[in-house]
Structure 1
């Protein structure tokens, strides 16, 4: 049996600073932004020649925070409520024999300065710090298959949740948008509309105060029936930044 040693070609800098809150598929949160920083020698303009003609790219990456010793043949996908098992190869779980991910995302821009290049991406589902193994152009004539069957995940997930901002969160969000993150409210709304709670909690009354990290902001929110209320947007604590 052959073995292979793959070295990352780059790293993702993403708005998602922890796994909780990341959408379960790419393209669900269009406001999500990321930068793919290419490592030398792959960051040269020659390696990206003609890529600007493609609107989307495939990003092949490593689930670097899902590494485990060994693997299991079945998983519980959130799409089935976290109660039903399916084969690992019938899922997109990060817990796989080889923890490799594949996402089609919008190629927003290619920026090259002093011979070093990086890619600006939109709509990704990448955790900050994700190692990237490869980039491939998305080919509509080959990759878009309108007659394909989607098994137990045939339809786009609909949570039925509405998102509102409390008075304090509204003021804090406006401050963050003016200072640094102009589409922050849209990003938060899209992430929370998908209801990122664990599958077993979805559809239940929930009195817990939840939190998730976007950029360097701790977003606090509560659930009341089918409504999620954002209560506060707090700066990330300094001790958390250095962990």
Structure 2
């Protein structure tokens, strides 16, 4: 994502505008940027299809006497293999299978060789990522907790105390960060290659908290990649 760059020249211009009585707008946080025109937003047909799928799932939940809420993640490849997961909803197996059935029917309508990735908020709209809107990515809100969890793992590491210099071992985690900043799902996408560390990465990720992603100031659920670096000393 683009980074905000502040130069001395821009600072001087901002100071002159303020001194002259002009109203200078505050710059967005570094984690925020306007969606560029080069990024196409969803088509009206795609929006309609997602809304129809959500309504079908809502009808299934009502028919089974379950609350109409939750978050559905669909992440399948071109062969329709992958994950279809309900989060934030404790559903009986029969209800879960019935709610997934419309998803399978929809995936069958896609062109051959086409994968599908989506997050569908069952109890609310999902914002359209259209050009010009201000998008802010998630930002870690509990760095001290993360540091403590990582240090606790490193203290038990079989190689602890055996290195003169720190050995950095990095992992990348795919996660779903909800609109209230919780981690609803975490999966190690790129492990560190260290078996001891890798068995702890997912548990650490699930305990993270974030300032949620927003679109024009409105929080929303998002799929997100997060990197963890362990320094084995």
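Coordinate-derived values only; no laboratory data. Since this is a predicted model, take the numbers as computed values, not measurements. Cβ atoms are built from the backbone, for glycine too; each structure is taken alone.
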From which structure (1, 2) was log10 I(q)/I(0) by the Debye sum over Cα atoms at q = 0.16, 0.17, 0.20, 0.28 Å⁻¹, for residues 120-167 alone calculated, if the value obtained is -0.70, -0.73, -0.83, -1.06? 2
Taking distance in nm of label points 7 Å out along Cα→Cβ at positions 144 and 200 as the criterion, which structure among 1, 2 has the greatest value? 1
Output -3500 (helix-only ellipticity at 222 nm (-39500 (n - 2.57) for each DSSP H run of 4 or more, over all residues; to 500), calculated) maps, among 1, 2, to structure 1
From which structure (1, 2) was distance in nm of label points 7 Å out along Cα→Cβ at positions 32 and 216 calculated, if the value obtained is 1.4? 2
One of 1, 2 was used to compute relative contact order in percent (Cα under 8 Å, 6 or more apart), and the result was 26. Which label is that? 1
On FRET efficiency 1/(1 + (r/R0)^6) of positions 96 and 176 (r between Cβ atoms, R0 = 35 Å, to 0.05), which of the structures labelled 1, 2 is highest? 2
Please state which of the structures 1, 2 yields -0.26, -1.46 when log10 I(q)/I(0) by the Debye sum over Cα atoms at q = 0.07, 0.17 Å⁻¹ is computed from it. 1
So FRET efficiency 1/(1 + (r/R0)^6) of positions 136 and 184 (r between Cβ atoms, R0 = 25 Å, to 0.05), computed for just one structure, reads 0.20; which one of 1, 2 is that? 1
